[in-house]
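Listed after this line are the structures, all set down as structure tokens.
No value in this document is a laboratory result; all are computed from the given coordinates. Fair warning: this is a prediction, and the values are worked out from it, not measured in the lab. Cβ atoms are built from the backbone, for glycine too; each structure is taken alone.
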Structure I
Amino acid sequence: MKKVLCLFLTLALCLSLPLVVHAKAFDAEETLHAPYIAVYNTENGHFVYRKNADEKTLPSSSAKIMTGILALEHFEGRLDTKVTVTSAALRGLEGSAVLNLKAEEEIPVRDLLYAMLVAGMNDAANVLAIEVGGSIQNFVTMMNRRAAELGAENTLYLNPTGFDNASAYTTAEDTARIAAHAYKNATFMQMCSARAYTVPATNMHAAVTVYTRNSLVSTQSEYFYKEADGISSGRTEMGGYAIISASDAGNYPYVCVAMGGDVESYTDVKKLLAWADNNFLEQKLLDPSKIVAELPVLAGRSDHVLIVPQAPVYVFLDGDTDLGLLTYSAELNCDELTAPVKKGGIVGTITLILDGEPIASTHLVTKTEVRKSAGGALLLSLKRTVTHPVFIIAVILLMLLTALTLYKKYFIYHHKKGRNHHGKTRNEKGRAHQ
């Protein structure tokens, strides 16, 4: 039955495939420089390209994305709050990008966020961390907890700046998930996409203008890409470049992450965003209206019920995908149902498979309800009674008992008959002797 079902489903799917727009695939292996890359659709949570995306690498400056997320969540609606810089926030920053903040300086949260997200200022990151977490150590705990909540299970931050620490780690996939969350925050994106920002004067400094260090956003850079939005860019000696940017120039928004490489990683991100914008379509490959099987129904007003997908199955595919490689597997939980049957009851699963890899799945459910039939229920009850092992054993025992009783009666009867015949013979022999 399952072989017939799979054949039926395959034929049905082939007949229902939508028109595919073909596009040139990206020859990634020959043209990319960064060792760790992920391209992520933020709308449907689908990775359209991976290169060593699940392998661990240093977070580098991507850590500031999480610092920005937590600061914006903590100060939501209060970005003009002034905070006081502590001496603890300024330690260990020598030789790095800083705003040159001073201890006891008072500065609004908004300005700290712009300085960090536009120009990667590390003292601004530390000030925000201490203000939000009470200490840098507590803030790092918050960073890792929030990362886990966002599905980044292979990430360990050890500071809010992304300074090199051999024990810290993340992956391109994790970073893409975190960046995708930041992408949904309009304030975050407005800040990280700015090409410049003027930090107003404080009680210890005159106004100063900071400029983006993201070459994809800067119009003065050879790597400028007009469709790029933010998100983060920086380099450390051990971690290399960590470039994360977004684009929604095509049908869907994407985040691209390139980590661990050199400056040519900007080219990687630029090419991949353009490629994703122009090549992917979300296609409906299975619909709940499609009847894919039927199951027998016992004791019902109908003797069968139709089986359909529980929900539409949309698959995000490159336009060059060969749909001739698309198959799927259907698994039913049972061979029959018993009335009453509810509409939408789960009876199995259907999985779409492309080139040997599962790409999507949904439950199989009953299309309609089937009410119980009184007559059918009675017949089913009788059938189940007479086919129940206990009943069968009882019948067998009864038959054996009956056979034993008949055998006993037969034995007694013939024993008596034999005895009477034997006695009669002796009497006849005695009379003859006389």
Structure II
Amino acid sequence: MRGSALAFALSHDSMTIADLYSQHVLATYGRFPLVPVRGEGCRLWDDQEKCYLDFCTGIAVCSLGHCHPRVVAAIREQAGKLLHVSNLYQIPQQAQLAEEIITRHVHIPGKVFFANSGAEANDGLIKSARRFGHRRPQADGSPRFEVITFHQSFHGRTLGSMSATGQTKIQEGFDPLLPGFRYLPFNDGAALDAGIGPATAAVMLEPIQGEGGVNCATPEFLRAVAAICKKHDLLLMLDEVQTGFGRCGDAMAWRMIAPEIHPDGISWAKGMGGGVPIGAFWLNDRAIDDAGTPLSSLMGPGSHGSTYGGNPLVCAASLAVLQEIREQELATHAILMEVRIRETIRSWNLPVITEVRGHGLLLGIHLDPARIPTPEGKTAALVVVSQLMEHGLLVPPAGPHTIRLLPPLNVTVAEIDEALGILKLTLEGLGTRD
């Protein structure tokens, strides 16, 4: 080995993980000083063998916790048979997963496209809206292309999904954005009705805005959106990337809010894979014209694609996850745990907690920043998240003043109580009680 190469190897061996990150990985994340190395269920261990209760779960990804035996077995079995083939061929696991999603979770006839992430799934919905706008154009024959989204929404970080996101801080420095989006106030049906233009083709929203602060759509608003879409011949598209598949107390979060509505498109990712990278979007089979043309038929051969999307490995894992959620009735369990969390927090009567928002096991605890000592450059949420980490509980922030509770859907009562005990002691330790 030459001298320079030997010197590099020796210096490389002495580097910490933080050193390797700073030298070789783009600094696109503000990472916490935590190095996870293994997990089991609701527990996560770092490189110092410290154990944490994980109520972040990869930001609602590990819906069955870490290394669930059924998911591990499905991955091992499939990995020993076939990892990947092209979507030029028929993939049995993909067809089986699509059937599970439609017949056991959505309960509305339609078709599924498999991607690798939530951002890609939302890009697929945006493309579908534009294809619809070409098939159902304006009165003068020009295509409709505008998608209405809402303030504080989050739909991803690709150029398309970022352009759909109603948060300026996500978009800064990436001008010009993809045209064709309008942002309106969330939970304001009158503003939506007034905001429809001749080029509008679709409305896209999260039933619960996760990244935007855990803001729930009201039943009245969702019903108004559905009525406005019907009135103006628009697509109603729901971003269930963080909320879907049991997280909020039902297979689909919109049914916890306004179960009678029928969306035209839905996007998913995160919890549907239990840790493997998979996303998907669904389009309704409903007819869009007098000839009976199904909406789902507009995305035909050549309209969309993904090299890795829906390969045998990720579909086998996802199928195991969704079957476990359904068979163990974990959506119902999420509701029971929500009740326990809300009742316990209410009993504390801590002034620093101003509100608990959300459904099921997507809950946002809104904090009073005036009651939390906050160093310059930090938010109240980041201060609390860091303190909780020191005390052995992992949670993510949701905006400057809200923390999220995102435990596995199979979290136990004992784990809920342990996490709430850490939360209470941490908030009291910050000197937040009157």
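From which structure (I, II) was relative contact order in percent (Cα under 8 Å, 6 or more apart) calculated, if the value obtained is 16?
I
Looking just at Kirkwood radius over Cα pairs in Å, for residues 307-362 alone, which of the labels I, II belongs to the structure with the highest value?
With respect to Kirkwood radius over Cα pairs in Å, for residues 307-362 alone, the highest-scoring structure among I, II is II.
Out of I, II, which structure matches 3.8 when distance in nm of label points 7 Å out along Cα→Cβ at positions 227 and 371 is calculated?
II
Given a value of 60 for percent of Cα pairs over 30 Å apart, point me to the structure among I, II it was derived from.
I
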